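Next up: some structures, all given as C-alpha cells.
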Structure P
Amino acid sequence: MYDLIIIGAGPAGMTAGMYAARREMKTMIIGSEVGGQLVWASEIENYPGFKLVNSFELIEKMKDQAVSAGAELKVDSVKKIERLESGNFQIFTTRDSYEAQSVIIAMGLSPRRLTVPGELEYGGKGVSYCANCDGPFFKNKSVSVIGGGNSALDAAEIMSKIASQVYLIHRADKFKAFESLIKEVESRPNVEIILNSDVKEISGNGKVERIKILDSKTGQEREISLDGVFVEVGRIASTDLVADFVDRNEKAQIIVNEKGETRTPGLYAAGDVTNCETKQITVAVGHATIATLNAYQYLQSRGNSHFSVKKY
C-alpha cells in the first residue's frame, strides 16, 4: 500500500516525489523514461539556479533528490488504473500492480514528430522541440521552424530575434495561428515563409546541416542549408489511461482546478499533461508542488494521521 503513486518521471513527477517523501508519505514514482521531455532538450538556460545546465545533469539531480528524500522509482509503463470500493487506486504496470490512496498524473506531453529520416538521429544535435529551451544556442545561425499553429508561429517569432535566418515551413497554404501573431512574423525581415511544403529529410555530419523539402503543389524539391530544426507540429497528451476518472479538453489534456484536483477525489494531475496553457519546466514543478501538498491534505482528511507533520 502506497500513500501516493506518481505516474510520470519528468520534472513534475520528480518534484512531486520529493515533496511527498519529505511529508513522510510512502511514495512511488513510475515512469517509462526518466526525465520525460527533458531528454529531448540538450542544454537548458531558463531553469533557476543554473545559468546553463545539461538536460541529463538536471534529470539526474532531480532523480537523486527525490530518491534521497525517500521516494521509490520504478522504470515501467502503467497500463491500467482501477478505482477500488475503498476509494483507493489499483495501478497495473507491465510487470506488477500496486495500490495507492492517491495518485498524481504527471506524464507530460509527447512531441508530435515529423517521422522523417534524420529526425531521431539528430535529436539534441540540431533537432529541437522547444524554441524557449534551445533557441539561444542558435544565436546568429540559420534555423527552420516546422508547423503552422500558434506554437510554430511563436517559435518563429522567438527565433527571429536570435537566429540570423529563419525558414518557417508549413505543409498547408495558410496558418492556423492568431492573425496578430501571423502578421508579426510576416513583418520580420529575416523570416522566409514557405507554404505547401513538407520536410522529407534532415541530414548532416554529426549535427544538422541541411533539410530537404518538397513543394506539394509543384512537386519541386529544395535543399536548405541550416544549423537547426525546430519541430512545432503539436504535442500529444496520452491520457486515455484516466479517461474514466477525469475531464479533458479538446486536446485530451486533463482539466484540473487551482489545487491540481481532477473530478475524482484522490486523483491529481500536474505539469504539461494538464490544461494549463504555459508549458515550461518551472511551471510543471510548481504544479507538482501544489498537487502534492493537496494530496497530503486529502490523506489527512481520510484520517491518515500517522504522517509526521513537518513545517517548511
Structure Q
Amino acid sequence: MTTTLPEPVTPMLATPGEPPSGPGWAFEFKWDGVRAVAAAAGDQVRLYSRNGNDITGGYPELAVLSDLVGGRPVLLDGEIVTLDEAGRPDFAPLQQRMHVRAPSSWLVDRIPISYYVFDLLDLDGRRLLSRSYQQRRELLAELAVDGVSPRVRVPPQYTGVDGRQLLEVARLHGLEGVVGKRLTSRYEPGRRSPAWTKTALLHTQEVLICGWTPGAGRRTGTLGALLMGAYDDEVKLRYLGDVGTGFTERMLEDLLVRLAALEQPGSPFDEPVPREHARRTRWVRPQLVGEVEYRKLTPDRRLRHAAWRGLRPDKDPAQVILS
C-alpha cells in the first residue's frame, strides 16, 4: 500500500438558500469553525486551509489522524472547531488558535480543538470526487474514526427528514444552521454548488478591511471602526459599511500593527464612500480578511448592526464575495 500523501483539493462550497425539500437530500448541521482539508498516509498528516495554505503546525493534536486511519492514505474534508461547556462549537476561543503557527503545549491544553470530518475525497490512492455524496459518506463510516479520539469526530447526516425542522433543532441547540447535500452529488473542488445548500441562523459575511477610523473616548489612541468591503459579481470592490463593536483589547492592538503596514493614500473601493465615513478614514490595501455577523443587508448593500468576529487568515482576499 502506498504511503504517499494524497494531493489536496480546494474545498467544495455551499450555496446560501432555504433548506431544500423533497427526496434525495441529506442534511448536516453547520459547524462554526475553520474549514480544513486533511491528508494522511503512514505516519504523515498535512492540513490545508480553504485557500490552500499549510496549517499543519497550528493543530499538532491532529497528528492522531494517522493512527485513526491505520496509516491508510486518505484525504478528508471537515471543520476545525472549539467547543463550549455544552459541547457546541464556539468560534471566539478558536480565534486564539487560528493565528498561531506553532502553539505551545499550554495553549493546546487551554483551547483544545476537534476536527469534524464530513467528507472523504481520497482513499488508498483512489480519487473519490466523482462518487456520489452518499457513497463517500458510506466509505467514511467504514473508516470507523468517529468516537475513538475526542480530537476527531464524524458528525451525523440525516436523511428522510424535513430540513426546516432540522433547522429548528439547530436553533434550539444554539448551532449555526444546516447544510442540505444532494445524495447523488459529486464533489466539485472550489465550486459553490447548488448541490450543497446552506441555511445559516446567524448571518455572517467575510469582509476585506479597506480602512479604519481613529477611536475616541475610551478608544482614544486606538481604532474606532473598520471600513468593510467585498467584491461583487463584476469583481468590483464595494463598500459595505463600518464595524465598531465586537473587538477585544488584544484584537485592537493586533489590528493596529497589521494595518500600519498596509496604509495607502487613497480609497481602494470601486465606488464612492459617503463623506461622513470617508473624511477621517486612514485607507489600507485590502489584504486582510475578517468576518462579521450582522442583522440585515440593506437595499444599498450595507451590513446593518455588524459586529466583528475576527480575522480569517484561512481565507483568500480575492475570494471575498458579497453573499
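Every number in this text was worked out from the coordinates using simple rules, so none of it is lab data. Treat the numbers as computed from the prediction; the structure is a model and nothing was measured. Cβ atoms are built from the backbone, for glycine too; each structure is taken alone.
With helix-only ellipticity at 222 nm (-39500 (n - 2.57) for each DSSP H run of 4 or more, over all residues; to 500) derived from the coordinates and found to be -4500, which of P, Q does the value describe?
Q
For the read-out mean count of other Cβ atoms within 10 Å over residues 166-173, a value of 20.8 was computed from one structure; give its label from P, Q.
Details: P: 20.8; Q: 14.8.
Computing mean count of other Cβ atoms within 10 Å over residues 166-173 on every structure in P, Q gives 20.8 only for P.
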